[in-house]
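Read-outs throughout are calculated quantities, based only on the coordinates presented, and are distinct from any laboratory measurement. This one's a predicted model, so the numbers in the text were calculated from it and none came from an experiment. Cβ atoms are built from the backbone, for glycine too; each structure is taken alone.
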Structure I
Amino acid sequence: MARLQALGIAYIGITGGEPLLRKDVGEIIRSVDDRSIVILSTNGKALSRKRALALKQAGLFSLAVSLDSADPDTHNRSRGDRDAFESALEAIRISAQAGLYTMVHAVVLKKELSREHLFKLFKLVKREGAHEVRIHEPVPCGGVLHAGNGDGVFYSEQDHRRLFRIQFAANRKLTRFPKVSSLPYTEHPTKFGCCAGVLHSYITSSGDFCPCDFVPVSFGNVLKENVTDLYDRMNHAMGVPRKGCWGIRIAPSLRGKELPLDPSETLGLCRSEATREYPRFFKDLQTSRNGEHKLPHVKEERQELEYMVCPECSSSLSTTPGNRSE
């Protein structure tokens with residue numbers, strides 16, 4: 001942890017698997033000082049009131065509970081557990097009552113990508129005390145990696161636009177709903193893009209150093225090499241943020257291979273996927289003078305707003321570096 005924080009890590013996410021199955025998770029959190037915040041992702045089954053308070057005392061800032069739908073059967077079926085829905089709701093209540101910033105991570109299927117379904121979810125978790133809902137789209141990892149072209153599973157650009165409209169509408173109702181954010185919006189080419197391997201990294205439970213939770217390619221192992229060297233190697237190979245999720249982009253190259261890819265294959269993949277096409281935010285930084293940001297032309301910005309705001313009118317560690325720059 002000390003080496004990670006020396007890199008300038010802004011937040012450290014503890015995920016899994018299920019991190020609450022580790023008896024030492026409190027000690028892990030306690031090892032992080034106040035230079036970083038800690039977020040723990042869980043399905044909620046192993047969370048008790050006593051444990052939530054202990055995690056809060058250890059220094060945990062936020063608990064993120066997985067809940068994909070307001071419909072119990074849908075969530076239970078997707079998780080393969082008939083008690084998953086009730087466990088998640090109880091964990092949300094416990095987390096909020098313990099004084100933790102409480103998030104809901106929802107992997108929303110295309111068939112549930114509607115105002116009706118999502119507003120039901122937002123109302124439900126608001127009632128239980130959630131502060132934020134973060135929406136994730138299905139990505140090709142794990143068993144889903146082998147789902148062919150992903151018809152009916154992965155989002156199209158039209159699906160993204162539908163999600164953004166719902167997100168913006170929900171955030172105009174903050175007295176009724178939690179704050180709503182989504183990874184597809186943040187990673188859109190007109191925003192920040194995908195920062196896997198540039199501003200984000202992931203360490204598996206076996207020590208493999210990867211660009212992201214959903215990108216099973218390894219740049220080496222933290223149990224064998226210094227994490228600073230691994231980060232520099234990854235950052236140099238990845239280059240710049242990508243226009244959209246890199247995991248989705250490289251999925252065809254990963255199918256049928258043993259994962260995570262070993263470092264030599266990973267570096268070869270990075271070379272073959274090299275790009276200099278910056279997402280909007282980083283493109284603006286590159287075109288500014290002397291580090292001073294120059295605002296885009298008003299007409300260009302207005303066109304983007306029409307597209308983004310009103311489209312119909314036109315245990316493992318996940319780490320994000322903060323003040324470190326390359």
Structure II
Amino acid sequence: MQAAPKKNDTNFDPLKIIDGDAPAEQHEDFVFDQRLKMNSHLQTTLELNSLIDIFYQEIKQTIAIDGITYEHAGRAISITKGFSKKHSCHYQLKIDDSDCGEICFYRKKRFSEADTYDIELLIGSLLYPLKNALMYQQALKSALTDHLTGAGNRAALEQTLEREWELSRRNKQPISMLMLDLDYFKKINDTFGHNAGDATLKGVVQQIQTLARTTDMIFRYGGEEFVLILNNTGTDGAAIIAERIREVVEETLFDADRQQIHVTVSIGVATQCHTGSRDSLLQQADRNLYAAKQAGRNRIYFEEIDLCQKTA
């Protein structure tokens with residue numbers, strides 16, 4: 001069994017590096033030149049994954065490392081480059097009282113004091129580009145998020161469906177979609193008020209997010225309709241997820257504007273296997289949602305024939 005990584009845990013403080021006395025290393029000028037080069041390269045992107053990749057490629061030219069991980073727990077970000085090894089060196093990244101996450105360096109042999117000094121010097125080049133990338137990512141996320149429920153909006157749905165459809169086609173894997181509608185939602189608004197209706201929508205989305213897999217993606221399609229994209233999932237798997245959602249929503253009383261509200265959902269399940277089109281998947285899910293509502297609501301509907309097996 002591999003030993004747990006040994007840590008040189010450090011809270012990164014740029015002032016410590018600027019004001020501190022550097023170890024007497026012959027390659028100090030080289031490290032300084034690498035930092036100038038890194039500064040230039042890190043200014044070329046605001047995309048977070050690309051930024052971490054540039055930093056990883058640049059720092060490897062100065063210090064022998066086997067891998068890095070960057071994580072920001074508050075934003076559910078985790079990026080890995082290279083490989084985890086026995087020894088590790090961790091840094092909490094903060095700038096202007098802003099939490100910028102944590103970065104960890106891995107390699108086979110222990111980090112020396114000179115190594116950590118060089119790492120800290122080069123981290124100084126990462127901080128401001130990292131802060132800018134995090135701000136940019138947050139702005140993009142805000143533009144693609146339904147502000148009431150926290151689900152993705154229509155623009156996010158279109159972007160994600162295009163990406164996942166292409167992956168499904170390229171990898172010859174099934175892709176499924178759930179189209180979900182809250183039953184008799186207008187009655188909730190009419191009886192309890194729109195604030196209660198809004199709270200119910202948020203509560204349903206939160207329930208779905210607790211049930212969905214980390215790879216599943218939920219979007220507000222319009223009004224009280226939502227769409228889930230399930231990658232690499234056939235009809236049977238999608239139907240199981242849909243029924244689990246239906247059952248949990250039916251069993252939950254949602255706290256809304258000092259009221260406890262009971263609501264049910266109808267769900268249309270659609271699956272395609274690297275055939276057809278994105279539009280046909282949406283149309284199939286919409287037809288099956290309509291069929292579920294016509295059959296009495298509070299149920300799921302899907303074609304019994306597994307098109308994936310048929311086309312395999």
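Upon calculation of helix-only ellipticity at 222 nm (-39500 (n - 2.57) for each DSSP H run of 4 or more, over all residues; to 500) from the atomic coordinates, which of the structures I, II produces -15500?
Details: I: -11000; II: -15500.
Only one of I, II returns -15500 for helix-only ellipticity at 222 nm (-39500 (n - 2.57) for each DSSP H run of 4 or more, over all residues; to 500), namely II.
Hey, semi-axes √(5λ) of the Cα gyration tensor in Å, for residues 42-97 alone derived from one of I, II reads 23, 9, 8; which structure? Write down the numbers at each step before the final one.
Details: I: 23, 9, 8; II: 19, 16, 12.
Label of the originating structure: I.
Which of the displayed structures (I, II) returns the greatest value of distance in nm of label points 7 Å out along Cα→Cβ at positions 50 and 106 on calculation?
On the way: I: 3.4; II: 2.6.
Of structures I, II, the maximum of distance in nm of label points 7 Å out along Cα→Cβ at positions 50 and 106 occurs in I.
State the single structure among I, II that was used to calculate P(r) over Cα pairs in 20 Å bins from 0, in percent, giving 29, 61, 9. Please list the in-between numbers first.
Numbers: I: 29, 61, 9; II: 27, 41, 28, 4.
It was calculated from structure I.
Identify the structure, out of I, II, from whose coordinates P(r) over Cα pairs in 10 Å bins from 0, in percent, for residues 58-217 alone was calculated to give 8, 25, 25, 22, 13, 5, 1.
On the way: I: 10, 35, 40, 16, 0; II: 8, 25, 25, 22, 13, 5, 1.
Checking each candidate, the match is II.
Given a computed value of 26, 17, 11 for semi-axes √(5λ) of the Cα gyration tensor in Å, for residues 138-249 alone, which structure among I, II does it belong to? Walk me through the intermediate numbers first.
Numbers: I: 30, 17, 13; II: 26, 17, 11.
For semi-axes √(5λ) of the Cα gyration tensor in Å, for residues 138-249 alone, the value 26, 17, 11 is produced by structure II.
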